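Please find the structures below.
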Structure P
Amino acid sequence: MGFRGENYWIFSSFDHNQICADRNDLMNGRAVMAYLSFPSLKDPKAQSHTAEIVAPFSYRSLEAFREEPWRRRGTSYEDCKSRITKALLDLVEQHHPGFRELVAYAELATPLSFEYFAGAPSGTIYGYPATPDRFRKNWLTPRTPTRGLYLTGTDAAMLGVMGALMGGVATASALLGPAGFIEIMREAKGEKYR
């Protein structure tokens, strides 16, 4: 299909305020936006191909199932997951015809999945909420009060893919010592021009 590992943001319109307001239409089988990524196309050793489709919706939409045990949340929850999966595949298919027929297997993780497996409050996938208060927290750095315990990723820097990358750089820099950042940048520059 011409994919080479790049990421796509897919929107049903240019009205982003309306898209945000309609994000919970996923529960009724209609996706208004999604992020499409291809992890296997970024891995030269991949034996088969994978795609990820990510879309936001309100945790409150699934709160009724929160107290039910994993894998035993019932038919209503499984039906909801099926509608969401179909809606996401439909949205991608609209923008990339032929995508659906390449899908051999699909599995959906909901905010309840992230809460259960990662301990993420309310199923957040990007760590600590991006509020002004977050950026006032002097403890959100790679170093923690616990000896030998470091944070990395978005909680050590800022949100998003680049935030996670810079969180990794900040953590590696802290582990390497006072000249850690300079050492990492020197290595990165050397790799780029070799």
Structure Q
Amino acid sequence: MVAELVVVLGLCYSESNWVVVRWHTGTVGAEFFIAAVAIVLTLAVLPAIHDREGEGLRRLCWLMALTTTVDGAFTLIGQPASYWRESLTVHEANPLARFFLETGWWAYAIYIVALIAVPWLLSMRVSEGTGWVIVLGTTLGGLVGGSNWLFYEWRLGLQAPILYSLVLSVMIVWLLLKGNQPAKPGELPTDGLVECRLLQC
């Protein structure tokens, strides 16, 4: 499962860059592509697990927060020295992120917090499938954004995004399997309790 996810995440990164660079769609094209991958992943993963009371989704929200924070931190670290004296010398491809960076690092920090909080809160209030798409899409967006700094800006080679994808894949599988553990010995699952109560009636 980890190996399959590494391939999927690695291809998501490389193909989203193809969409941006070769097809000249800008970051909007990458966002649509990432959303499509999130939908496909949700359709593939969600029916295969039993996400008790949204526990798995809540755990994935923490992972979403991690990748978004890493992307935000890389973006601030990657700014030229002149940025800290004059914010208009910002180095960023995403127009929305660029707007907040030009306003100031503090505005960008607020933007990152909102980029975590809004999808998190929204995913808890929509249907289960839609919530998974939102969280996975935002997680993949953070992965792609952070990987761009590793590959394009810091010239660490393709192995850096692949290693990042590997770490993320391990965490996703661990979170899903941990959230999908069978009931402890002597403990009836919720469905069994409901069935027992119905039979007693």
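Every number in this text was worked out from the coordinates using simple rules, so none of it is lab data. None of these values were measured; they are calculated from a predicted model. Cβ atoms are built from the backbone, for glycine too; each structure is taken alone.
Before moving on, here are some points about what is shown:
- Which entry (P, Q) yields the derived value -11000 for helix-only ellipticity at 222 nm (-39500 (n - 2.57) for each DSSP H run of 4 or more, over all residues; to 500): P
- Per FRET efficiency 1/(1 + (r/R0)^6) of positions 79 and 143 (r between Cβ atoms, R0 = 30 Å, to 0.05), the highest-valued of structures P, Q: Q
- Here the criterion is relative contact order in percent (Cα under 8 Å, 6 or more apart), and among P, Q the highest value is seen for Q.
- Structures P, Q were shown, and distance in nm of label points 7 Å out along Cα→Cβ at positions 15 and 71 at 4.4 was computed from P.
- Ranked by Rg/Rh (Cα atoms, Kirkwood Rh), structures P, Q are topped by Q, which has the highest value.
- Comparing FRET efficiency 1/(1 + (r/R0)^6) of positions 55 and 111 (r between Cβ atoms, R0 = 30 Å, to 0.05) across structures P, Q, the highest figure is found for P.
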